[in-house]
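A.B. asks: I've put the structures underneath this note.
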Structure 1
Amino acid sequence: MLKTRKILTIVAIVAVLVFAYYAANATPVISDQNYTYIAELEWYNTYDAGAKAAAEAKKPLIVYFWTIWCVYCEKYHKEVFSREDIREILAQDFVRVAIDMDVNKEDTRRFNVQAPPHVIFMTSEGEIITRVPGYMPADEFKEVLLRVKASAGGAHP
């Protein structure tokens, strides 16, 4: 009985330490009423707001579906969106929308997204160019960004 209690105590302590480590090293995602801030970039919280901005700017749209609990979303934040070359392309050539699937159920249903992460690239007119369901490593994601940018009328570097 005493041995079991010690083991359970040790397991509980390890679980708390693992959680504390993960929480301390997680990339913060901050949202306000209109925007979500990921990788030092401002992302619209709703598709309608982003679509309006894309139409006005005549830029393609990236719609990123994520959740706070999604491990692969965290990888996108840390390994893909935070990479300088990718962040620069996103900042200059795309209107960005980040849909928190736990908060914005309307847009999640609108695009029939079942699980995070999920990225949809669209023209400034709202036509879907391509979808990226699941995680994609940074180099592959950059190639998709450049293809979308070129197909939407942007210059290919």
Structure 2
Amino acid sequence: MAPGCHRKETQMSRNKSNAPDEATLFVFFNEIGIISQLSSALFERNLPDGLTSSQFGVLNWFSRVDMEATPGRLATAFQVTGGAMTNTLKKLNAKGLVKIEPDATSGRKKRVTITARGSALREKAIASASPMLQEFAEEFPAGKIARQLGELQKIRQYLDEYRYR
């Protein structure tokens, strides 16, 4: 046996024996889903200027990920159909929150960018959640949130990579 093989097998066995059972995993993801639904509904109620959660999500994506995208890239990122994303983008464009232009390298593709107005409304939307977030912060100390945030980010990264398998 090669050096270190036993140690690796022992670690793998240990990891499997520490793995949660399927029922626990179901409850775990069910709780995340419920939290997502409740927090999204609370957040959307406070969004300014008739902005929806899905519209805010697109504006936020530009801030977090990239300053420009194709509608197809956005549809993939949000795991929605191209038609659904096109509808959201048309509404954002009509409000002057994004700009949709033909791609210079392709006659068929479009390029979407966030406008200064879109960036400002994103900031306003985040500020509108401030009272709710402050109340939440009083209930849950920063240390607890920071510890959970790291684990949640690992789970998100795993699931994000898993969808491309």
Structure 3
Amino acid sequence: MSTENKHIDFGSSMVEPWRAINDGVMGGLSEGEIAWKDTVMLWSGQTSLENNGGFASIRGPWEHHDLRAMNRAIIRCRGNGGPFKMTLETSQRWWMPYAYTSFNPNDDWQDVVIDVEDFSWSQAQMGDLRNVAPSQELGDVLRIGLMKYDGTAQPFELEVASIHFMSAAR
């Protein structure tokens, strides 16, 4: 699926809505849940460092996205308790590297603009690796996600209206 200008609109009418995946899959105690409104997704919860925890996340459906032409992502959102991460997974294996970048919204609706140069690779066992080479490495993104994972235990809330991946041609 070509996604030179991929646009994800959130809301109660999403055909394949996102789902929460929290650190409980690995024994942690963090919580996060999604509430769907007409035109937005409200993700809220509490991260916990107990039991080796520390993350809450929401993930889109597994599907192929060609983001090699992307030069920026724009997230229409508002929130508190950040920072948050946007993740781009290129493997269905949890231990494989994924691309990510951090953003920190405030309580007012805003367009958070993320340059492609801000994405780095991270791996579960090794941590941060290196910057992403999008023209070579983002041709087969399998899942897009958002995470609350910053080494803190705190409540959070993120309301998202859309995510737009823009190509350099625009």
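What follows draws every value from the coordinates through simple rules; no lab data is involved. No experiment lies behind these values; they were computed from the predicted model shown.
A.B. asks: Assuming 33 is percent of Cα pairs over 25 Å apart as calculated from a single structure, say which of 1, 2, 3 it is. Provide the component values of the computation, followed by the final result.
C.D. replies: Details: 1: 33; 2: 49; 3: 27.
It must be structure 1, since only it matches.
A.B. asks: Another question about this same structure. When relative contact order in percent (Cα under 8 Å, 6 or more apart) is computed for each of 1, 2, 3, which one produces 33? Could you put the intermediate results ahead of the total?
C.D. replies: Numbers: 1: 24; 2: 19; 3: 33.
Computing relative contact order in percent (Cα under 8 Å, 6 or more apart) on every structure in 1, 2, 3 gives 33 only for 3.
A.B. asks: Additional query: Here helix-only ellipticity at 222 nm (-39500 (n - 2.57) for each DSSP H run of 4 or more, over all residues; to 500) has been calculated and equals -500, so which of 1, 2, 3 was it run on? Each step should come with its number before you reach the end.
C.D. replies: Working: 1: -13500; 2: -22500; 3: -500.
Clearly, the read-out refers to 3.
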